[in-house]
Structure I
Amino acid sequence: YADLMRADAPALDGIEFAVLALGDSAYAEFCAVGKAIDARLAALGGKRAVERLDCDLDFAGPAAKWIDRAVETLAPPAALRSRVIEVDFAAKPPSPEIVEAEIVEHINLNSSRSEKETIHLALAFDGAAPAYQPGDSLDLFAQNDPAEVDALLTAAGLAHDNTLRAELLTSRDVTTLSLKTLDTYAAGLGHGGVKELIAAGEGRGWIAGRQLIDLVLAFPAALSAEQLRELTRALAPRAYSIASSPHEVGDEAHLLVSAVRYRSHGRPRKGVASNFVAERSRRGDRLRVKLRPNRHFRLPPPDRDVIMVGPGTGIAPFRAFVQERRATAASGRSWLFFGDRQFTHDFLYQLEWQEALADGALTRMDVAFSRDRPEKVYVQHRIWDARRDVVDWLEDGAYFYVCGDAKAMAKDVRATLIRAFADVKAISVEAAERSLSALERERRYLQDTY
């Protein structure tokens, strides 16, 4: 992508292309990467064979039709097809199935005085657990908060529609508010206020931090059940990194779930899946989950060193990594950077890390607790403090993993690592950037961020 966007990217005169963009309309920059690639290929002289299709979460049907059309368009003329080697791509591994699991452990890892609630969730399966590896995730199929569904139905004038209520509880996304939702509301109800908002170009700013109920309350209208249903989309599962290795926990899978709670525009907000787990799920309950493999976030050979950076719930896959390397007697060294708010209240899996340091499964651990001192300290500060050792490990072939927040943490860690290369090796920032890019090309700098 970076090479394609460079000013000196090669001309693509006459090259035919087609772009299928995948995204989530809940994000302001819907399908932004696909749109950028499509525009860039055209700007470099490429010939658009099929118009770009921007797909939302329900992409399967539209994408399949687009692919069929693209293949037909790009196929060679009939006279030349005898020279084409046909390959059948239909034979592919079966998709993971949705399975039920019983909650056998439901433990808040934060102290009672913490501002946070982080649930260690152990799941047991009827028979063998899904065939997961460290680095994989589980899709968790949650249900909406009944209080939030009831509030939305009341605002829409549909408080007594029990059939719709049951559907909204289990299968519709009742919180997400997007530009697409605004358009649907304006078109279906003809609401002048919403139309004016869109016409003034203020829609994107207005929806920031708001949810569907805010739209219905701010621009009241009598909604039918079908109209409210059209304002929602399918309730998608939430992916959580698996925090265990099957070599250590057998036919279980462990997850680490932080309850998301905040206020915006005068209303309390809650994460759908995280509070389904924290508030409305208990030991003995059964959940629906599906394996989500992640082949781009795998452990290296056991003789290679690893550096893992996982603040907060970003620690989850690294608990799996450490368990796996202990179980397989990996000879490579393991170094963990962890951060959270307070040492006393928020040190997730503290005793386990101490045991791992004692038995050698973990070689080194550096921690950063941001609220324990006047100036906040984060994992990137600990990386900078240990920059000489970090660079030495990487120069010796270590793999560097980052898991957690993509908006700030992952960017700060990457920037710090570039500064570390520049300082330790006495090179320019540009040269340090190239060193890190080389790690990425070698797949020794790996991220699983959200």
Structure II
Amino acid sequence: MNTVQRFLGQAVACQACGREHRVGVREALLIDDACERLPAVAAALGLPRGAVVIADTRTRAAAGAAVAEAFRRRDGSVTEIVLPDPPGGGGPVCDDHTRRTLDRAVPAEGLLVAVGSGVVNDLVKWMAVDAGRPYVVVPTAASMNGYTSANIAPTLKGVKSLLEGREPVAVVTSTAILRSAPAALTAAGLGDVMAKPVSSADWRLNHLLFDEFYCPFCADLIREIEPIYMQAPEAIAQGRTEGLEALYEAILLTGFSMTMAGTSSPASGGEHLISHTLDMMASRDGLHHDLHGRQVGLGTLFCAALYQEVFRTRPGRFRSGETRTEPAFWKGFADAVEEQHVRKRRRQTQAAERLNRESGLWDRLACEAGGLCCPPETVRRVLRQGGAACRLQDIGVSRERFIEAVDHAHELRERYTILELARSAGVLPERTPELVDIWLCA
């Protein structure tokens, strides 16, 4: 955790981009007695008394009950809120409905304490920023990179969205808590951090095509510890301390990179759009979907293969953003998707016009963006050896369903990704089935 400690509460004058990067997280501890120590950590940071401990049924058993008891011993009382599972099964979700339910249950004062992973963390973060309240988080799994970021990824009106929140004041957990999480959750964390090479390449695409802000320092933040899990991913699959702690540190640093950059771009690109589309398809059809990070891992593998394929040759002419939002596919989500897609189409047209006009731009994209991405062979090896999903059958998605997700993922969000560039270059949708067969079905 040495790299994490260097950034806590710091403002960094960046020599790479000229901006000042700030980290609002003031404490990050990976300690044996995390639950017992949390009240003292909160007091030392000057946080309010009267803890409001929010968990779901599983994370309460993992750490929430112990956290509540620790605050109860200090304060005499504590408010515990346990998010129920939905009637149809599965776990709670971060959406507008759950948020409204939680708003009615949470008292107006007291320190918000999130005990859980993605959904619990996002819900509490969302409440904290709207109410102007501080919060702390106790991660119960090394499953995703949002613990230390200011980003919130709720579902609003059925559409996966992105909101700006605030970072926690402290992130405190133990290796024992992380190790007790289901292996699938830990593997999901590996899938989430493996997105970094693709998302960084997509971020660079936006800089080169649209002159958007890009910071090499933020993009490279986890480079020091990447070799620990990239070269020996089996340590994660086996639950060894060095693998688990390296993955957890990478997760925290990836969150820092998003907050320091002021955008989710360092850790979220085309691979996340594929995962979001799978989520929305499941919601549309009344089905369950797999864990975010497991889907992201497969999206990363596909996008890495796409980067390799797109830059093999230079297209004669680039296609503009002529695609339409398909109501038959999105059904009840179509209008909300179209609000995002209309902005994406403008981007696609702008990019195609520049690529057709500027002869040297394609070579710059290939060198500067394509050069950031891992080879798909490396992505697949790390996912497989780390115990993460690396085939469609691992996440229970058919070949045809994944192809549908890839062919519609570009309609989400304004951010330009390899998915849009591949469409402009004539690789997608024509070759989607072939690439899926080679990389995700073998």
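We did not get these values from a lab; they are worked out from the coordinates using the rules stated. Quick caveat: nothing in here was measured; it's all calculated off a predicted structure. Cβ atoms are built from the backbone, for glycine too; each structure is taken alone.
Could you figure out which one of I, II the value 0.10 for FRET efficiency 1/(1 + (r/R0)^6) of positions 304 and 344 (r between Cβ atoms, R0 = 25 Å, to 0.05) was computed from? Mind dumping the intermediate values first?
Values: I: 0.10; II: 0.70.
Here the read-out was taken from I.
Here helix-only ellipticity at 222 nm (-39500 (n - 2.57) for each DSSP H run of 4 or more, over all residues; to 500) was calculated and came to -15000; which of the structures I, II was it taken from? Corresponding structure: II.
Given a value of 0.96 for Rg/Rh (Cα atoms, Kirkwood Rh), point me to the structure among I, II it was derived from. Matching structure: II. Using mean count of other Cβ atoms within 10 Å over residues 192-199, single out the structure from I, II with the greatest value. Checked I, II; max of mean count of other Cβ atoms within 10 Å over residues 192-199 sits with II.
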